[in-house]
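Listed after this line are the structures, all set down as structure tokens.
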Structure P
Amino acid sequence: MTRSFDATPLDLAQVDELVDLARRAPSAGYSQGVHFLVLSGDAAASFWAITGSDNWFDDQTRAAPVLVLPLADPVAYTSRYSEGDKSGHGLEQESNWEVPFWLTDAAMATQNLLLLAEDRGLGALYFGIFRNARVLLDELGVPPHVLQVGAVALGRRAADDRPSGSARSRPRRAVVDVIHHQRW
């Protein structure tokens, strides 16, 4: 994850291409309920202020010229699972989804975006929105039933960007601790 960005603007056509590719992640029932809201300029500055993230992140992180908000639409999934080829399992009601695949699909599309950014030589940082998320979404015209699943800062890495955070202070768990065969 990139923590220090160069503030040079990104070509928004390149961002659109990355987001278009990212959205090709799996989609339960091909519901296609994942959306991306791309913010730059004043909209990005407003994001930092409304969410209070400007107090959480330093100037180098906030220098990212683009923020991408992955959004999940549960109604797209419940509607799709009300159709004839998917109905009969109770999944036309949101509360019956043991695993809400609208969040799973949004997470997979977000992972695609992170990998694509890396592949294209860009920096990216995924982070959670912990304050005023709904206020932000309302300000941006996002329908009330659509959920945010975090944010991705995108841009060119600053020359002095170095790995930081938990990955530097916590070891990766051993393979034998996380891969299980046949039983836990």
Structure Q
Amino acid sequence: MAAWLGAVVVGTGIGGLRGRLPGVEPRPYILRFTEDKPNPLYRRVCYTMAWTDLITFLLLNLAGLAYAAATGAWRLRQIYDYGYLPLALAVAAAGALGRLPRVKPSTKGEGTERRYFYGAVWAIAAAQPALGLLWKTLPRSHMADVAKLGAFIAVLAIMGALAWRGALPRTGPIAPGDWGISD
């Protein structure tokens, strides 16, 4: 784990210093959200990896919670053991094929896709720690498992609704022709 973390830190550090990570380009790459420009490989790879983490952990935790709420037994370790790699590979493949927001060959539609990405980041980044807090504070019981599932879904739904309304940073609607450096 430490070797992998070290490789990621070194790799992203080099990419960042060279201006080859989203958000650290020497000048904004996307100036208008409706422009049809080629989406650079580094952006496609970075957003694919971000989507892979977001979707994989969300779905596996949701599956574990749903199983526990339905049966009263926890099998999260087994779900991760058998589900992580196939799911992560499937999401990464979807990204490699340009089927995820912000990883398409063109930057056309970035204004809408940006909302999807940041909405997912906000929702999942709020739901996961909320679940961790409930895991630590609620007693081990079937009712607590049901409550954890309900709370997890509720946080996702509330944050998703806020993102849909554009009430969270970087989730606001972008009209055709808006400048990419507006926020």
From P, Q, which structure was helix-only ellipticity at 222 nm (-39500 (n - 2.57) for each DSSP H run of 4 or more, over all residues; to 500) = -10500 calculated on?
P
For distance in nm of label points 7 Å out along Cα→Cβ at positions 52 and 156, find whichever of P, Q sits highest and give me its label.
P
Here relative contact order in percent (Cα under 8 Å, 6 or more apart) has been calculated and equals 28, so which of P, Q was it run on?
Q
Structures P, Q compared on distance in nm of label points 7 Å out along Cα→Cβ at positions 76 and 100: the greatest is Q
Work out mean count of other Cβ atoms within 10 Å over residues 68-75 for each of structures P, Q, then name the structure with the largest result.
P
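Just so you know, all these numbers are worked out from the coordinates, no wet-lab data involved. Note that this is a predicted model, so its numbers are computed, not measured. Cβ atoms are built from the backbone, for glycine too; each structure is taken alone.
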